[in-house]
1. Given that P(r) over Cα pairs in 20 Å bins from 0, in percent, derived from a single structure, equals 35, 61, 4, which label among I, II, III identifies that structure?
2. Could you tell me which structure in I, II, III was used to calculate helix-only ellipticity at 222 nm (-39500 (n - 2.57) for each DSSP H run of 4 or more, over all residues; to 500) as -14000?
3. Kindly point out which one of I, II, III the value 16.2 was derived from, the read-out being mean count of other Cβ atoms within 10 Å over residues 166-173.
4. For distance in nm of label points 7 Å out along Cα→Cβ at positions 46 and 262, which of the structures I, II, III scores highest?
Structure I
Amino acid sequence: MPKISVIIPTYNRKVLLREAVESVQRQTWKDLEILVIDDGSTDGTEQEISAVDDGRLRYFWKKNGGVSSARNLGLREAKGEYIAFLDSDDLYVPDYLETMVSLLEGSPEYGVAYASVTMEHPDGSRQERMNDKYACSGWIVRPLFCCFFVYCQGSLIRRELLDGFFFDESLELAEDQDFFLRLSTRTQFLFVPQTFVIRRSQTESLSRQGGKGRVHLDNLKVPERFYFEYGGADWIPRRQAMRILSRKYRKTGFKLWQEGRKEEGHWCFRKAIEYNKWSFLSLFLGRLRLIGSGLGSFLNGFRQAKGI
């Protein structure tokens, strides 16, 4: 039985996938298996992976159903004592798994270890260690509800915690936030600052494909449902939860308004006030800023047109 199962869901990214797999093969920790879950690719992914000569690699093809269904298949097939996830466009640094498993092995009170994520943009620039500002160890339900800072590709999880525990396949987006919020009520999390994962930003990624309002609204659904349906009320004081939900709806409303989706934006504003009646003041000030910004843009355009 391998110590670690690395689950890599993929869809039509054969070149990037090969690089992701190679980053796992370069790990200083060798006792592992690599599960590539092909979510219905049509770009020759199977042929690309079949050329990889590594007995630790197992390939599974499934009908396209989304990243959650692919990860769930990986969870069902995994044999390791620990579970790690890696998206097919991301990379492990060589010491990642060894650092993570060594610290988790020495800390039995923790069920999940998570590390920093460094964002690498298409132009090669990097946003270094993007979750260090919020990262903490222990029972992280409250801070995670307030601000999501645990990334799937930067976590190592004890397999025993995931028996009967899966990603929600009904969520098209924010499925990782939902997964880790629910998991945070089961165990303590250990932050590991000694290593990190490279997350490569892709211009065609799901979260960047139009429908920005849909993305934001999905991100609202997760904490709201967690608090009211999945036991979040047992962990987060009601007053604090209402303020957080109100703030999330308010911020989303302004984003939707700026994108021209004013009806959805107004709906978010109404929800913000429902959760916290004092939100109307922040909404009023925010609307003034929007009006001022729009007026400033108009005046600048007018001046340029007149050559002033």
Structure II
Amino acid sequence: MRFAGHLRTVGELVRRQLLAPPAPPSREWNGPVRDPLAGDVRLSGRLSGRLPGECGGPLVLAVHGLGGSADSRYLWELAAAAGRRDWAILRLNLRGADRRGGDFHHGGLTADLHAALASPALAGYGPIAAVGFSLGGHTVLRLACEGADSRLRAVAAVCPPLDLAAGQQAIDRPGAWIYRRYVLRHLKQIYRAVAARPAVPLPLPVTAAERIATLWDWDEAVVAPRYGFAGAADYYARASVAPRLAALRVPALVVATQGDPMVPAATLRPWLELAPDAMTVRWVERGGHVAFPRRLSLGYGPERGLAGQLLAWCGAAIG
């Protein structure tokens, strides 16, 4: 099963790069987030679909994973599915993810999501569903535990690492080197862009950051000092959503797979077995990390595939 999960994860990544549908028509979205250290940090994204006040369905706030961006192909696929439903969607770049500098984010940082929801450009939309992938799934679950905008009616998280310490250990194990290198390569891209246009003092010179080879060392030397954590362990303990799940304020869906090589099922089960009533959990037998059968059905509506099933669940949860 683990080998099959590797094949599906890598194969889906290649398929999305080569065969993903073109990015749906969209317009640029920008807005600031107020940071205690950096002041106003610029956020960006791509907004598709109906204008505020037009007839149609909800707005989807779509959040990418660690090292991803608004142009991650799984967000394109979600946007295409939203368009088929006549729903608006904001594919949000968490701070720094657009590679334009300024600052960088971490897995427990919900301030960017709160700022996006509060932006004037989104004032006319509602209700809202937040959908996150991988570490973005962790972030939207944290958002749902915090009592965000009253328009937020549902969240869906795909392959989220609920316990950040367990997630780090999984990525840093020897057999996950290919995923570790992939994630760190993208994190270093973001860091180089921030170094070129910094909004905050950088915790490390770029040359030192480039030498980092594990996620633990990245979080210890880069994330923790930037955000005032005592170290990586403190960051994981204070930022992880797992112990907060009982505080969920809106319906939540978690989609996970038995063969995920980046967020192993064993790191999720202890928490999902204690899932609160507000959470629906769907385990998929055949899948990898954010990689699922093209004809996937979770039991929600007629449109097959991950994106269509996620939005069908969101529609039912919103009512």
Structure III
Amino acid sequence: MVYNVLIVGAGQIASGFDFSDSEDILTHAHAYTKHNGFNLVGFYDVAFEKAKLAAQKWDCDCFENISNVKSKIDVISICTPDNYHVTSIRQIVELLPKLIFLEKPIPNNASEIAYLMDIAKSVPIAVNYSRRYVKEFQELSRRIFFKEFGEFVTGVGHYGKGFMHNGSHMIDLLRLLIGNIGSVKTVTKIKDFYPNDPSKNVDVFFENNARFSMHVIDCNNYTIFELDLFFEKARIRILDSGFKIEIYKIVENKVFNGYRKLQKNMDYSTQLNSAMFSAMDNIFNFLVRKEKLLCNICDGYEAIRYA
């Protein structure tokens, strides 16, 4: 089974971050062309020149209008800027795809959320919170769920470039690893990139009242995405945007008798550099075998509901 794909938007995440011979799989185009279950039909972008360049790069067609798409399209990736996600979906629903793969975040406008939820009743929507598709984070979530590290106590994270745009990645990862969020309290905020999406310093409270603090680092200085999680029996550090995980276990302090300390027990790399391919694999298995979508429209909503 091979599914035809259309990519809407021809920017970096759609086409620009890598090439067909790149070791890392960072774009929708690279993941689709690498996967045997998909055929990339082409690109549509309101800036037609961008679509032409992307089509040349990935050896497929480009379309000046959605009405020009004559092939049956099974999967559509929405890779337009954040504020245009719903507008893009309104344009392509006439193509009647089997699934929409939506770049995060979904909008936090009530009417647009309602529209997406209504669309998702007939056309499943997968959302690209990339770390959900990484097997090391799936396994870490399982270990935390089964209390290998004890109860979650507290934690801290650092991020920038908008609470919706990047902070929602952290909210989603916290939901995956720690569980349902009870409330989020904004402490302060700055505008470090998007005028309508400030980066917020917030306290996240889980259903067991444990707290996690998200701290903003101005993205004009540098990019960072890191979490430090403390459990009863361990400490877990998620570093380098999630490319690296460190686990610290409790040991006896050999210097101060009767005291215990945390000592690094292991560190390992993740396959975040191929999360996009894993997402496409999940989509393929959903379409063929009805495998559960690892990040659906409800997960997308939960990641932005506190914005």
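1. Numbers: I: 29, 53, 16, 1; II: 35, 61, 4; III: 32, 55, 12, 1.
This figure was derived from II.
2. I
3. Details: I: 16.2; II: 19.6; III: 24.6.
Computed on structure I.
4. Numbers: I: 5.2; II: 1.9; III: 4.6.
Of structures I, II, III, the maximum of distance in nm of label points 7 Å out along Cα→Cβ at positions 46 and 262 occurs in I.
Bear in mind that the values in this text are calculations on the coordinates, not laboratory data. What you see is a predicted model; the values in this text were computed from it and never measured. Cβ atoms are built from the backbone, for glycine too; each structure is taken alone.
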